[in-house]
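A short reminder: the numbers here are calculations on the coordinates, not readings from a lab. This structure is a prediction, so every number in the text was calculated from the model and none was measured. Cβ atoms are built from the backbone, for glycine too; each structure is taken alone.
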Structure I
């Protein structure tokens, strides 16, 4: 193992790794007291071995590392890499590419929803990792031997995990599925922190156009303030106070100070005045120009019974095809599909549509039904517009035969 503390050593290492087919990557960072992550350590490994980069070493320039992350001939392998990639994007202005995320690959291959790194290493290689250094302070120097051992393990075992998962993806014909997922993970738009979009995190909790207008202004103000001061959003204004401002729309200092979730005395500060100005700008917005909240786009609310049936269908398809349900669709996706056949959700596009979306739309249309056979959920084809109960299964003798219109549910894909 090599500990890198100088720009020259980093440049030499990155030049060597630029000739590799792939490198495994991980980072250690702090974010508890800042808006932007504070990068402390970077771990890399190729077939020749691992290195640990001290990102806080005096005078070190990480430019060679960023150049390696942008080298198209080298695949960058992460596990649950979104936060790591966000750091590289923030510091360099570029997103690492191409990328292979082993957590996403594991979901595509049915290892479960958001499987952890140590669980995945255990299941693919049989190695049990020591994670006792996970929550140590990575900004303190010198790094301890336990910290360095932990950091190395995060990229050395990742090489074997990658080899196992990539082979399984190729064997099961799902490599293209992962490529589709990586397009989102490596899109700069995924990491763009635009203050004007901050309101979207609270869209489901807004009921009136006035609430939306205030939230758009105040959430954008909080985002700019947090980014400019490099502090967590909650240090500027907590979420519950932000929502209360949006729903109560205070127009003076007294009204602002009377809000239960608002910090005492904060209403008379510079921030309090800027919040009132933001509420004032919201009052001047034309309601007709406000964005439409997505849940109301179809003009009606999802039928709860339909959502429940879609959940059963999702579980069945995920189980039969060994795919994590979460990567196909979440509850919000199902609610939107239940309300709108053309909902803008991932489950109605690409490989997800073929695997699940088409079946979901058929279930909604009544041309696909769910039934229980021998303790397992199966799908049954129905004629368009057919009313009444499902056709009864033929009488069975012994083990018997399946109903004539029963659809094989294993596998569902294709």
Structure II
């Protein structure tokens, strides 16, 4: 145990949103002491280090929502950050593909959202689609030239380096076990000692609801973990996907569907298949945490969601158990794909916030109290938008500094 120490702002969470917030705070207020508290032994241990690395354009999100506005500004900020610090990225473009006539009306609605959000996008016919992606089956598509790829774990490592260079502190292996607000300060009890801060920001991802409850300001939702299962194309068939290939998503379900993603360090990822994880940090089928699982299975919001979308959920579970079913889903976009072309790739876990009535929270949620700001829900495109989310949080902190 180390001795208790004081800081101006403590940030719980060493993922990309927490680190971006710490760095933005240092940029704008270099005189403030900043401490990041992280329960793992390194940065980006969970969602930030287990994603596809896509620089999202903002085409899918409701115009005017925090996701839409922060994604647009955050993407530009992320590109500038990567350019300045020598982090590889590639504005490679993507296509969103309607595989049959029935999907065209939904495709057009996505295009309308993209235009409303100021995204560089265009409707293209099958001939132009096949020029861009010769192996794709589709009757129409949206081309999004400005979409890209990057390594968000590498971004997190650079942010951590910059935070330390500017005098900030990052405490690893420091699981927070208690939070108390008293005497004009926030007191954190962690496994490496106590931290006293004038202000607290929580960016706890998969543990966001639990940490918010610790602060005395619970979210109006619970986090339910969904595991995203992926395959990777073997090297001899990676030519089947040039860049990013997405299906037309089901608007009633909070996932984008099985897609193909070229990775910044090479290779092509296929997925995800989205299934309930039996642990908040359950990256394999055998990862089971009884507390996490019981919390999910007894939560009214999950039970209502499962009752409403049981057929979709059953299909996801079947694809999880049956590789042939997963392959069939991939073949809707690229018919040449075969089972022998695929090797298993690492999974990710998404923190999905669900309300008590089964409603999916589809926007960023940031709650404020006198001493605490809780980032309660930060779904995709949080990584793309992280530098702008950091600025947004600092905007909300600044009046407290006076």
Checklist entry - Looking at structures I, II, which one was Rg and Dmax of the Cα atoms in Å, for residues 66-289 alone calculated from, given that it came out as 21.4, 67? => result II
Checklist entry - Which one of I, II has volume of the Cα convex hull per residue in Å³, as calculated from the coordinates, equal to 136? => result II
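Any idea which of I, II comes out highest on mean count of other Cβ atoms within 10 Å over residues 186-193? Working shown, then result.
Details: I: 12.9; II: 17.8.
Sorting by mean count of other Cβ atoms within 10 Å over residues 186-193 in descending order puts II first.
Can you spot which of I, II the value 11, 38, 31, 16, 4, 0 was calculated from, given it is P(r) over Cα pairs in 10 Å bins from 0, in percent, for residues 210-353 alone?
Values: I: 11, 29, 20, 23, 14, 3; II: 11, 38, 31, 16, 4, 0.
Here the read-out was taken from II.
Assign the value 12, calculated as relative contact order in percent (Cα under 8 Å, 6 or more apart), to the correct structure from I, II.
Working: I: 12; II: 24.
It must be structure I, since only it matches.
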Item to check | Answer label among I, II for the case where helix-only ellipticity at 222 nm (-39500 (n - 2.57) for each DSSP H run of 4 or more, over all residues; to 500), calculated from the coordinates, equals -13000 | outcome: I
